[in-house]
Structure I
Amino acid sequence: MAFFRCKQCLHMREVSNNYTGKSVKCPQCKTVSQVHDTVAFVESIIKKYVLQSKELKRLQKSDIAGSEPTLVVDNDYCELSDIHNTTELSSQKQYAPIVSWFQEHDIQTDVNHDAVDTTGFFDEIALSLGNQYTVLEELVSKIKYLQQKGYGNAKLPLVKKSKADKEIIKAFCQELYDYSFVTKYFFNQKEQSIHLSLQTVPSIVNFFNGIWMEWFIFIKLLNFFNAHKISNACLRSLDITFSNDDKNELDIFFIANGMPICIECKSGEFRPYIDKYSKLRKRLKMDKSQFLFCVIGLDEKQTQGLSSTYDVTFVNESNLFLHLEKILQLKPL
C-alpha cells in the first residue's frame, strides 16, 4: 500500500499503490498533496530522526564542555510531525538560533515554553476564529467585552444574519464548548439567538482579549514554512531585556533563511502602539521590512499608507505572507 499525508491538515491514510507519486485532494480539507511510497516515506523520517539525534548529542557535548552552543538554522528542511499537537517547538535546539541572535546584540531572552506548546486547543480555536474573522468578529468582541466587565453570560441574536453566517457562528460556538472555552452553549431556535456561559479562567480571558491573534499568525506561519519547505526557528511571546534593564515582550520572532523577523499582532485598537514599536525596531537594529505590525482587518490601502508614514511595516492577515515571500526571496505558492 502507498501512503497519503495531507500537508495542510495532516490527515493520513493508506491508499492503493496505483496512486504512488500522484497528487490528490485531501478527503478532509481538499488540499492537494502527493501520495508517497510507504517505504520511501519511512526512510525519509528515519533519516531526519538520525540527523536530529546527532545534533542533540553534539549540543550535549558542547554544554558539558562549558561552551556556548553557536547554532544556525539547519539547511536541511525538517517538517514538524504534527503542528497542532507538538512540544517540539519548545526544545532548545529549535529556538537556539534566536537566543544566539539576541546574545550577539547584548539582549537577554526569557523563553515562554507554554507559548509554543501546541498540545492544547488554543491553536485550533485561533485558526477557526482567524480564518472566519469577518463573520465571528461581533461574537468575539462581545465575549471580550463581557469578560472584561466580569459578566458570565453572552447572548448574540442571529435573526439578521444570513443562513451561511448562522451556520459558521453556530459551528464555532459548538467548537468553543467542545474545547471548554465556554461552560455552556445553547441555540434558541425560536429566538434565533446564541446563548453562552463564559469561562473565567485567566488563560481563556486573555485568549479572547487578543492572544488568539498571536496563536493564529503563529500557526499560519508554521504552515507557511512547511509549504515552502524552509527551515526556521520560531518563538511566540518572547520576553527580552536590554543591557539597561528595559524589558519588552515580542509577540512573534523567527529566523528563516538566516533573516530575523519580528511580528507584532493587534486585533483591536493599534494606533497608540505605533510609536512604541517604531522605537523598539530601532533598538533592535532591524530593517523596517523585517519588523512587521500585523493588524487584522486593515485593507490593502491602509497597510500601504501606514507603512509609508511610519517606521514599521504594516500588514494584514492576508498580505503578511506575500510580504514574507518577497523579503525571504521565496517563489509564490
Structure II
Amino acid sequence: MYKRLIRPLFFIFGPETAHALVFFFFRIIRFLYLKKIVSAIYNHECLQMETEVCGIKFPNKVGVAAGFDKNADVYDVLESFGFGHVEIGTVTPLAQKGNPKPRLFRLPDDKALINRMGFNNKGLEHAIERLKKRNRSLIIGGNIGKNTLTPNQDAINDYRTCFIGLYPYVDYLVVNVSCPNITDLHKLQDQEELELLLTDLMNWRANQSDKKPVFLKISPDLNQLQLDETLDVIKRLGIDGVVVSNTSTARQGLSTPKEVIIRIANGGLSGEPIAERATELIAYINDKTQGKLPIIGVGGIFTPEDALNKLKAGASLVQVYTGFIYEGPGLAKRINKRILKSYKSNRK
C-alpha cells in the first residue's frame, strides 16, 4: 500500500514539505497515544536480536541515520516502527537555517536523494530539552558538527560545545566532519586537523567516569591513502568506532538524465547509488582492523538483503534514511525479520 498509494501522494509535494508532513503524522501518533498500536504492527521484538556494541545493548541492529530526526523531535515515534536506535542531528551549537532552498532533491530513477541542507537544525539547547524527555529503552546517538559561520580554525570549539552538551543525554556520539554541504568542512578530515579535533574530545572524555562511545562518520569519497590515515588516527586516539558512510559528491552511473543532475548541482548523494561503495568501505575497514573496530553501516539500504550485505561485510549495526523514504514504514520490521531468520539458519 505504501508504494502504490502513500508514497505517490507524498511525492506530489517537494521533499522538504513531504518530510514535514511525515513529522506532522508522527506527532498525531504521539498525541493520540497510538504508539503502542503502531508498535504492535511494525515492531519485531526478539531477545535474540539484541546486539552489544561498545558496551551498549541495542534492541536490534537497525537504526535511523542522522539527518532524519535532526532535532530529536520524533525519536520516540520512530522506535514504534521497529528501530533499535536513532541518531539525531547533525546538531550544531546554535540554531541555523542551513543553505537556501531548494536544497533537497529526489532521484526516483536511481532511488536516491541529493541534499545540500547545510546542517539546518534548531541548535544544541533544543536537542537537550527534547532528550530530557527520552525513554531509555531506545538507544540514541548524537551526531555533532559546527555552525556554518564558524571558521575551521575555531571549529574545535563548536564540536567541544556539542560534545559536552549532548554527553549526558545520548548513549554514543558521532563526530561529523565528512558532510559535503558545509563549506570547507572536508578539510577537517585531513590527518592533522582531524587528530587535533578528536584529541580534544577524547581528552575531555578521559576525565569522565562514564566513558560513552565516540564514533567518526566517514566519507565515501576518501581515497585509500586518506582512509588509511584516518584509520591510523582512530587507532592512535582510541576512537571507539566508525559510521560508514556519509553522502557522496560522486555522480557516476546515475540513470537520472545528466541535465537534471547539472540543474541540481552541488549536494551529497544518498541511496542506492552509494550502496556498493559503502559496503566496500565497510569490508576494507573490517579487514584492515581485523574486525576489532565496530562499524555502523549506512548507505543504500532498501531491502533486508542490502542490510545483510553490510552486516556480512563487517558492520555491527545498520542505519537507514533514504531507503525509509522510498520503502516505507515497514522497512525496519522486514530487515529485522530477515536478520533473525539468517541468525536461526546459521545456528542449525
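Readers should treat all values here as calculations from the given coordinates under stated rules, not as data from a laboratory. In this text, all values refer to a predicted model and were calculated from it rather than measured experimentally. Cβ atoms are built from the backbone, for glycine too; each structure is taken alone.
Upon calculation of mean count of other Cβ atoms within 10 Å over residues 272-279 from the atomic coordinates, which of the structures I, II produces 13.8? This figure was derived from I.
From I, II, which structure was percent of Cα pairs over 26 Å apart = 45 calculated on?
Values: I: 56; II: 45.
Matching structure: II.
Taking relative contact order in percent (Cα under 8 Å, 6 or more apart) as the criterion, the highest value among I, II goes to II.
If distance in nm of label points 7 Å out along Cα→Cβ at positions 104 and 256 is calculated from each of I, II, which structure is the one that comes out at 1.4? Attributed to the structure labelled II. If distance in nm of label points 7 Å out along Cα→Cβ at positions 224 and 264 comes out at 3.0 when worked out from the coordinates, which of I, II was used? Computed on structure II.
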